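Chemist: Down below are the structures I want you to see.
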Structure P
Amino acid sequence: MPEPRRRISSGPISGERRPGGRDRLNAKGSATRQVLLETAERLFAEHGIAMVPLRDVAVAAGQRNNAAVQYYFGDRESLLREITSYRAAASEASRVRALADLLAGDGKPQVHDLVDAFVRSLAGHVEEDNHYLGFLSRYIVERGGYAGLEGVVSPTTVEAFTSLLYELLPGHERPVLDERWMLVMTTTVHTLSRYQISMRTDTAQASVRDLLGDLVEFLAGGLAAPCRQPAAPARLPD
């Protein structure tokens, strides 16, 4: 008795992979994820962190699935951390290079040098399709600082900067310098964000070079300014 003829499948044999199939899917998924991330960054910068529903991010990114953000990032907090990680990596790399140059140079770095290196590491985000400064400015205002972003970026360079600051300004108490350095960071973000908006609306009144130079001088002067002495308690009349 003849054996029944086997059905010839038009699909791949079990265990066989179509060349490049998964790679194409992975590439498409990575591209979609990147579009969602950059769209979220722009919308958060323009409208605020809390004011943009995640479904609006998906729609603006051209996704049919309104839950695309949740699929790729999980939730809003994870998305915020991913945006920060994506952009802050470039800032950190810039600070690493600047710190290495400062330590390799002749003589000890000065307060002005530290501020200049930090400001310029963030100024690298002043570019056409980069909305990180606006996003971070919104985040600082809405969240009252950087809470929630701990561990996203290595604190190595910031710690190195503050350690040098302690050495350069030994007459200032460390809590005072810590607070002043926080002012340096937040002022830099807000100033560069505002300037970037003025560039996009063609209302900037100074060049980037002049802005950065003045900002560095202002912040360095504030860091090194004498500490305010606490007022002596008033004496009651005898």
Structure Q
Amino acid sequence: MADKPVKILVVEDEMIIAAKISMYLIEMGYEVTGIIPRSEEVLNHLELNDPDIVLLDIQLKGDMDGVELAALLIKEHPIPVIFLTANADEETFQRAKDTKPYAFLTKPFKKIDLKRTLELTISRMAENTVDAIEVNEPDGTPLTDRIFVLHKDRKVKIMLETILYIEAERNYCNIVTTDGNYLLTMPMKNLEMSLPSSSFQRIHRSHIVNINHVDELDEGTIVVGGKLLGLSKTYRKEFLRRINSV
């Protein structure tokens, strides 16, 4: 993440507040992928723009409030959430806490509060990555054919050629290989950055596949290692290009 700006989505239905938050973020060097006032538009935005963090108003208007949206994101698009709240009652706070957000920010807040909260969130995200996976030799030389992951309190070597696909499960990544499954505590996006693009391709917000293990391909689905996976329209064109060039 240090090589490019962290991308942040602002989900806030009070547009004056949202614009102020966006201004703060840009001044701090972050990239704002969008300002969305209603929950119904969020999943589509995530798939098209792939932000790293969501700033989410708890008391969002629309079909879902912020807590319901966060619970949906856990299932559909695991991503770090920072709740924005103003005078939330105890019941709402407890519901929000159950979704395991990275932080709460109480409105109105100052720019320095936002800055510190984001820095702590990004630090936690980086810690998850470092603890869960190693992609370099001790001398810093990149590993080209394998990775080491922390699995059940021990480091395990995974040869890249054995990986069938990777799926996001809540705040975890499940690496499915020909030898077994490995569950990591880290965002799938971070794991994706550690894999060689020559062999691995995102096909859905919740799945990455090893294109060398694709057995069947249909208009909206593919089969990898006997598992039927959905192929999103967002990634379909690039996936087909990659498959045709293999």
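The numbers here are math on the coordinates, done by the rules we state, and not lab data. The structure displayed is predicted, hence computed values, not measured ones. Cβ atoms are built from the backbone, for glycine too; each structure is taken alone.
Chemist: Using relative contact order in percent (Cα under 8 Å, 6 or more apart) for the comparison, can you identify which of P, Q gives the largest number?
Modeler: Once relative contact order in percent (Cα under 8 Å, 6 or more apart) is tallied for P, Q, the winner is P.
Chemist: Taking Rg/Rh (Cα atoms, Kirkwood Rh), for residues 85-204 alone for each of P, Q, which is largest?
Modeler: Q
Chemist: Cα Rg over 2.2 N^0.38 Å computed as 1.07: which structure among P, Q?
Modeler: Q
Chemist: Given a value of -21000 for helix-only ellipticity at 222 nm (-39500 (n - 2.57) for each DSSP H run of 4 or more, over all residues; to 500), calculated from one of P, Q, which structure does it belong to?
Modeler: It traces back to P.
Chemist: Further question: Work out which structure the value 22.2 belongs to, where mean count of other Cβ atoms within 10 Å over residues 77-84 was derived from one of P, Q.
Modeler: Label of the originating structure: Q.
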